[in-house]
1. Out of I, II, which has the highest value for Cα Rg over 2.2 N^0.38 Å?
2. Kindly point out which one of I, II the value 22 was derived from, the read-out being relative contact order in percent (Cα under 8 Å, 6 or more apart).
3. Out of I, II, which has the highest value for distance in nm of label points 7 Å out along Cα→Cβ at positions 136 and 312?
4. Computing distance in nm of label points 7 Å out along Cα→Cβ at positions 40 and 152 gives 3.9 for which of I, II?
5. Could you tell me which structure in I, II was used to calculate distance in nm of label points 7 Å out along Cα→Cβ at positions 56 and 200 as 3.9?
6. To test your reading of the models, identify which of I, II gives 3.4 for distance in nm of label points 7 Å out along Cα→Cβ at positions 176 and 344 when calculated.
7. Assuming 10.9 is distance in nm of label points 7 Å out along Cα→Cβ at positions 80 and 320 as calculated from a single structure, say which of I, II it is.
8. With helix-only ellipticity at 222 nm (-39500 (n - 2.57) for each DSSP H run of 4 or more, over all residues; to 500) coming out at -13000, pick the structure among I, II it was computed from.
Structure I
């Protein structure tokens, strides 16, 4: 090649810029499989790392706007696949792979890593303990509902309640249930119901992907559920979906409709319960009446027996007293052959001086009296 025939010289920066443009134009975005090495998050949100396999390695960068969408950071040596494009850093002439998305090859991916991290923290704080679970009220007067006002879940709950227990009051505390800021919305909606005088709270939404349901895996939602003064029923997604909210709640329902059925008593079930209660009350009343009658009869028998014993005792004491009086009575002496002289007014005459000549007196004997005169 003849140097004289080449174009005029360009700067190093310009050369690197041309290389960068050519690379980005010729090489479309692609998924690359490799192993994470030297993962380094920066304070500005950017992440720098190497992606390698057994034969090669490439420097990678993920800007903050993409990195903040990651549910969790991968660990050293983790097998991943990265979506992005090849580019060049003009200042240093470094070839690098600019990553826009990153997924793990393992089932559940980074979402599972973040899920387990949150679950472990809540378990350490005792919020997953079975003894925390509270029973639901049998006959709630008001039910709080935390979900989107525009979603299908709220309509499913309303329809079930209208059919089963139309007298129950529903209090909707609306919240976004997916997307950025949804977790804060849900937590605030739960807290608002603390002042709504409800007996139980349903927190939920319809089905979706792991990312759609992720707000219900956030720690802020879990702690709001745990702090609720009334029992909480979680109904997130479908039966096969399990979230942190399901683990923290006092009861997990597979769907919002099922949650409404669990919290609202069925009319027929209430009538059966009422009939059962009435029958139990009747039986209890009969038992009480029988017990009261038996008690009254027993007390009456005891009183009569005690009265008879008291009467006999008094009769015995009276006979004994009468015997003593009889012994001390002057009449007893008369029965033994003695007599008593009585003067005027029935006064007993004891001395001879009291018998004046010509005076009258009465001589009392055992069978009557004899009128006498002193000669």
Structure II
């Protein structure tokens, strides 16, 4: 990374770190205000008076909350993902394209969130004592389903995918997957370049939907050896069953969070005038509670993730030329403006990957 690129990466990282904390504080403040002002109870009771079915009343309440929350924090979203990305030359989207994509994200996220919340509240109503266990099982199964349908249903909503026309490269990458004993449906190209200059690759899907996904920006800027190294890292996640391990850890963490929620609910329910944990009026405080628990667990979660990432880097270095992998990491760091030297505490709390500079040094030492 050149001196100018390094300076840009540091400035970009500083802006992102500040926005991260602003975003967290703004979200928490909104939830507190919605709960404390009485808006939550007023909207919840309005829907309950008109819809006696708990599922329908919850859906109506969540729709109002989703729209109000999104509208209030929309300026921050615009600044973070449009203004800042254009300022640093990362985004290529025109305003209209950005709006269309964001609305798609909101629609898909809203549907997924609605299903998850309806499932959680249905289990609380059906099993007031045993709901933590059933909610955990439901969350794990829902996560598996999302992973399975991601490449076939969700990804095409945002990016056009086509089979890779470079047969030599496709054969090379398929051979890498075969050596790792990770069967794939095929190798596909997806259009990322109309949106950003950033490059990416993935091995997405579960079971028969598993496929290699390469961004057009990666194919245009990287050599076949570098692309193979990047994919080797992604293949290793499946080779070492990191997805399954992550789901297991997520299930255990969710179970602990649900048990704590059930135990603590008796404290906040009377204070907030809620009729029970399944009362829709308590959604804001419940979401804030889950956010706090998630933040507390984040350092441990990311430490495990960084351990997985180091395993994948070692696999990539073993299965592909280390110098090519190091070169690919340098290119990715430059294109994505990765922070070359993040503060240690930022890495410890928020980084699910090791810092890019550490990864490059490790690959270069192996070469």
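1. Structure I gives the largest value of Cα Rg over 2.2 N^0.38 Å among I, II.
2. Structure of origin is II.
3. I
4. Comparing all candidates, it corresponds to II.
5. Comparing all candidates, it corresponds to II.
6. Of the structures listed, the value fits II.
7. Considering all the candidates, the number was obtained from I.
8. The correct label is I.
Read-outs throughout are calculated quantities, based only on the coordinates presented, and are distinct from any laboratory measurement. All figures in this text were calculated on a predicted structure; none of them were measured in a lab. Cβ atoms are built from the backbone, for glycine too; each structure is taken alone.
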